[in-house]
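Pasting the structures here.
Every number here is computed from the coordinates shown, using simple stated rules; none is lab data. Computed from a predicted structure; not experimentally measured.
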Structure P
Amino acid sequence: MSGLYTGGCACGAIRYEISGKPAVMVDCQCRQCQRDSGTGHQSHLSFIGAQVTIEGDASNWQTVGDGGTVKRRAFCPTCGSSVYLTFPDMPDVFIVTPASLDEPSRYEPQLVSWTAAGYTWDHLDPSLPKFEKMPPT
């Protein structure tokens, strides 16, 4: 396993390479993540200040999260796969989902955020720290 995190969309039209370690790995239960994933939560690897290389052109759509944060979601215009997430107000943050990784097993959740929007049927690891909204910084 290399130190790089690599991945991309389902059809391979978009590829990324990240050098650096994730600042945090989170299962988020906010309503927007539920909509984006089609289930009770979405998992994220969040990188801060990492060197990121992207090949291919993503389409983007912008949303506002439950906490008021503007999010720019990048997806493949060919296959429709969600590929990465950025924040216009936080340009050093780059987020990917484990499913987009070449090695999804590298994802190891550390906490659950936005449990206030979660559902009882969405069973997440009970040993993880849980936060009703965003964890304190």
Structure Q
Amino acid sequence: MAPKSTSSRIQLKGLDHLALNVKDMKRSEKFYQEVLGFPVIHRTQTQAGLQHIEVDAGNVAIALFETPDLDLKAAHKTMTDDGYLHFAFGTTYDKFDATLQALKESGVETDGKPRDWGSSVSVYFRDPDDNQLEINFAK
């Protein structure tokens, strides 16, 4: 028996936020604000004592939780080009050159060459905690 559709009972408006673990909140806050241009919109501490901020990434917030003892490199070790956890930001292709220049000036190295998907081009890079990020430039 096929499950009943829940579309009439659950009515979501979309994605509210994404959460990432970071080892050093000051370093990550600087990266997400100064390199990517996302302002801090919320700052608090969890009940467990973790430092927590949220940055406004336009149509979604990114929640950063400081977990200095978490082995993030081991968690990312299984990533491959076949598909893996990453976060993609979108913009238009006319911003491609200026964005690559801004990343370079901020000391951010891209992971390989830009990838042309036909209708868009993607650039991959990592935040200070090795989280894979992408900027997708729509053609």
Structure R
Amino acid sequence: MSGFEIIEHTADVGIRAWGDSIDEAFENAAVGMFSIIGDVSRVKSIGELEVRVENEEFEGLLVDWLSELLYTFDTDKLFLGKFGVKIERNGVLRLTGRAYGERYDPEKHGMGTEIKAVTYHMVEVNLERNEIKVLFDI
């Protein structure tokens, strides 16, 4: 079973995401992040984006993955709602991800909370339970 939940943290907001694999947990973290910004259930998969990130640790890989997606939203206004992730573990961790969405429309997708950055504060990746936790600066 996979999914995510939004967690409140003083002046920030975060998510706890899980899946049948760590790849799926990373996918659900992305869905969770975009659900804070707007209504991901209304996103059509018109455009496709490929994201590649590398890091030596899973926590850094998670922050890099979500930061790349947030950067794309901020610069190109691409609102994403569906994700595919493949993580390779050969020395350095390599994530290849695909994200699908469309141009952000506040009337269609709603206006949730603006996320300024993905933080390392309290970031957790639990490989045994395929669960992650990450906070966002709002």
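General remarks:
- Sorting P, Q, R by relative contact order in percent (Cα under 8 Å, 6 or more apart) from high to low puts R first, with the largest value.
- Source structure (of P, Q, R) for helix-only ellipticity at 222 nm (-39500 (n - 2.57) for each DSSP H run of 4 or more, over all residues; to 500), computed value -1500: P
- Structures P, Q, R were compared on percent of Cα pairs over 19 Å apart, and the highest value belongs to Q.
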